[in-house]
Structure 1
Amino acid sequence: MQGLNRHIRICMFPRDIPFNEGLGIMSDALERTGKVKITNYKYFTSFFARADLFHVHWVDELVVGARWKCIIKIFLFLSFFLFCKMLNRPIVWTVHNVGAHESNYRGLEKLLWSVFLPRVDWAIHLCPASLDAIHRLTATPPPGSVIPHAHYRSVYDPATLAVEPYGHERGPFVFASFGLIRPYKGFENLIEVFHSWKFQEAALHISGSPSFKESEHLVREMAKMSEADPRITLDFRTLTRDEVVKFVSASSVVVLPYNKLLNSGVANVALSLGRPVMGPAVGCILDYYEKLGPKWILMYENELSVDHLKMAYERFRGHHGGTLPDLSWMDADRVAADILSLYQQVINASKRPRCSKNAKPDDIA
């Protein structure tokens, strides 16, 4: 790379987080290239650390929590963000979401996006649908390109799946859903729809941690809705890696009943472990369907219904495991190589006059 004969120093917000191992997979793969050194963004100490580039994930999470905490987090984040711009450090943003899933502070969120978006040098979109979704935030989005999320097979090994999972002829057909318990994920609707379907050869397993204050009422409501149906099992806690593998192994299909969906780590984990996915025909689900087809993906339009559950049962009841979808396009080292190339491009471009908003990836090589 022009002008740099050392590691590229990346300040990342965040480098990894406990409830989503995808960031750690990507960060580890980047550092395995031997050309990148990543430090985790800290609200105060990052001002004194050297960095060549600031890579931002989940900026919308800054508006989740108590109002006074959000104000402090946003002030410190934007201060560092503008500090980077003053020092001509490029900003790369991975677009996980195009707005907070739950927020009572629309004014703060609007302020955050109004300062952040116009100053992003390049956006990484995890799926093609994200390129269109960004227009919900701004009519003049930052330039960007699609680099997929790495699969999870480096941390969730398909070889450890149970030899005879649920879904065989003597057991129930298991609809499963897991991940953080949050209002936008539509778990109540999934329970309501499943409960109204009196099919005794099916079961519903939901597991996840209510890590947000907004989830407390939701957990109580889900438990109340499920108490009269022995086919429904709820487990409100964070699963370990081994437990995730066992949980997915016990599923016939993983359901994403989300009210809003752009990207999904849950779908990624399910496919990484060789389980089909059912979800709304939006976001990354469209991309997965295009690449993997109906053997692995069932898409539905509008709101989840009993008919959709019946379709999943008919399509996947003979899916006993033992095969895996081809996710080579999501290999962590391949993804890391693409991100490294992008880092090199935007750093080189920052040393020249700022690239056009209409630039393409090759234009800044």
Structure 2
Amino acid sequence: MSFGEGEAFTVGLEEELLLVDPASLRLAHTADRILPRIDLPEGRADHEVFLAQVELRSDPLGSVLEAVAQLEEGRAVARKAGATLLAAGVHPDAEYGDVRLVRSERYRRVEDQMRGLIRRTPECALHVHIGVPDTATAVDVLNGWRDALPLLHGLGASSPFWFGLDSGMASSRAAVIRAYPGRGVPPALNDWDHYLETLDAIRAGGGPKDKTMVWWDARPQPRLGTVELREIDVQSNLDAAAGIAALARAIALRAADSPLRRPAPDHALHWSSFRAARDGLGADILHRGRLRPLRDAAQELLGDLRGEDPALEGVERILADGGGADRQRAAHARGGMPALLSFLVDETARPLRR
């Protein structure tokens, strides 16, 4: 499928989930055994790079709640297949280097390029795909998302612990993935030719020839006919996943309708994205041209979007109940690492509120 072949502004979701031992809740490198037992339609469950991880997907659908319902179904079917699932940006207590990679040509190339970086710890993201009708709309959506990345990442920050310690970050995963080349905020694009020229420049500098290995936080996916929002921490709470996906879709629709004419400067967004990863809901971020408390920026945007999508209630719940990082730290304060791991497994199994 390419741009324009599918229905415009459908939403498709992907989430990467950790597999853990049911007793110890440590990483379990069992994807090769679990995936053949997962009874879902083709394409709805697959490997990712790590054997302690599975990827669940939705079909391209007309609403966020329908897409999240398919993720909910996927989690239930995976548990029925014998998986104990834990959704967090990184496992809070995994040992450094407790990694086994899936055997495939693609991941062999990734390992060859990334060396020891890929062998630190598994990391898990939520990806949002929005179907777009043409390349011009793809550029407009990408530019709209680009300016909103600090807000979206701060709302989704959900990995405060790494290697048994509090990282001091709301998203330690953000620090893990920033070590890879080409990650982070994408360039502001003038048009589709500018995108192609940027890919040429990446290749000229020794970067990947395969555009699917250009890992910006948001990127076009011409093969799928979508623009993809990447690198938000996976959400243990499906309501939070629904809210973030709904906000991303609403921003995409607005960007397509009223394209951004003056994108924010690269360095401003890089610093603002770091603040979001460090401080989560407590961050001050760049929003509409000035530094604002993230909570105020989110509430202002929600006010503009009131009534557009019932799934946006998930963002209201994040603001009311705390983000993933806040709730994980609270669980740890109640009972240390065992309580935190149990909390994450239980919340990953909890159904979407309807």
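Nothing in this text is a laboratory measurement; each read-out follows from the coordinates by a stated rule. Everything quoted here is computed from the prediction, not taken from an experiment. Cβ atoms are built from the backbone, for glycine too; each structure is taken alone.
Summary of computed values
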read-out	value
Winner on distance in nm of label points 7 Å out along Cα→Cβ at positions 58 and 298 once structures 1, 2 are ranked, highest first	1
Read-out Rg and Dmax of the Cα atoms in Å, for residues 250-313 alone, computed value 10.6, 28, structure in 1, 2	1
FRET efficiency 1/(1 + (r/R0)^6) of positions 234 and 330 (r between Cβ atoms, R0 = 35 Å, to 0.05) - highest-scoring structure of 1, 2	2
Source structure (of 1, 2) for helix-only ellipticity at 222 nm (-39500 (n - 2.57) for each DSSP H run of 4 or more, over all residues; to 500), computed value -10500	1
Source structure (of 1, 2) for distance in nm of label points 7 Å out along Cα→Cβ at positions 122 and 274, computed value 3.1	2
Source structure (of 1, 2) for relative contact order in percent (Cα under 8 Å, 6 or more apart), computed value 23	2
Mean projected area of the Cα convex hull in nm² - structure with the largest value, from 1, 2	1
Parent structure of the calculated result 0.75, given that FRET efficiency 1/(1 + (r/R0)^6) of positions 26 and 242 (r between Cβ atoms, R0 = 35 Å, to 0.05) is the read-out and 1, 2 the choices	2
